Structure I
Amino acid sequence: MSEKNYETSELKELKDVLQTFTEFVWEMEEYLPEFYHFFDAMRQNIEIFLRVGEEDEEQIHEILERDWEKAHAPLVGVQCYDFQGSHPEAEAGTCVYFANLLTEIGRFFEPMSMLGVL
């Protein structure tokens, strides 16, 4: 596990990016990819954490890392997904938008990513 703990403002920002990402995938895909469910679970877990006023940041941190790792499962994870291949009609800007959203989400998990743990 990484040493990163999240501030409430960071959790809100991550929730917003996850919301944008899951809505984008929902609109683009006829069948939701396996990884989608883990990103959506992350968003929902943050929302619950913030709504109930939970203060155990270590617990939400562990849950988010668990789901981040599952979203990168071998063969079905987001790293195996070919957005452009699945959407050959998509404009380059749409493909870049997808990649940028993933990069923004990944920013919250940089200590893990830098260690090569996914």
Structure II
Amino acid sequence: MTKSTYKYQVPSYYPEFVCKGKECRNSCCIGWDVTISMNEYYHLQELECSEDLKAKITQSFVINPYPSKECFAKVAKNEQGDCPLHLDNGYCLLHFQFGEKALPAICQYFP
């Protein structure tokens, strides 16, 4: 299998970027569809946690009508158009409970 290499153009502040929670003027999920791959979706379903948390994670994503491996599901936004996994303080529940490695790639790489 050949390993792919990608080049990205990113803002100059990207290497030092740190989530500011509610203090951030731009939310990572509001205003666009946040999609995840099939592998990421099933990885989230398999996280070891309480049944309540597992249900919240499951309800936070909806499988696309025509899913592909790369674009399998998307965040099921709440009434405010935000990710239901955002805590009241603006930080991510997945990150808080499981660390950065549990996050889908799109969430790890934002902004």
Structure III
Amino acid sequence: AAAEGIPDFSGGTRLGEVLRAFTDRWGQRGMARGAVVVIFSDGWERGSTELLAAQVQRLGRLARRLVWVNPHKGKDGYLPVQTGVVAVLPHVDAFVAGHSLATLEQLLEVIRDA
């Protein structure tokens, strides 16, 4: 019932568009500049992967460190083949798992060491 009101429910995100809006608003002189930015996403992009890559690259230039947390990365047999993940990997400083409390503790170490 609730899923009927959400056009992209269980079908990926439009993260490129969202990151563009975020960076336009918070980029150059906002909170993204010099920050450790953490993105939680499985990489299933519904929008343009070219836009996603460009916006992650843009955000990465502004941020002190850009960390991508993928909930599937820690699963046995996982390969980063989703088009969104493939597009962003060259532009992130760290690509970490986010499927358990233990991996989130490791994320805190990555942030602390940034």
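Where a number appears in this text, it was derived from the coordinates with a stated rule and is not lab data. It should be emphasised that the depicted structure is a prediction, and the values quoted were computed from it without experimental measurement.
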Note: helix-only ellipticity at 222 nm (-39500 (n - 2.57) for each DSSP H run of 4 or more, over all residues; to 500) at -11500, derived from one of structures I, II, III, originates from structure III
If relative contact order in percent (Cα under 8 Å, 6 or more apart) is calculated for I, II, III, the one returning 34 is structure I
Across I, II, III, mean projected area of the Cα convex hull in nm² reaches its greatest value in structure II
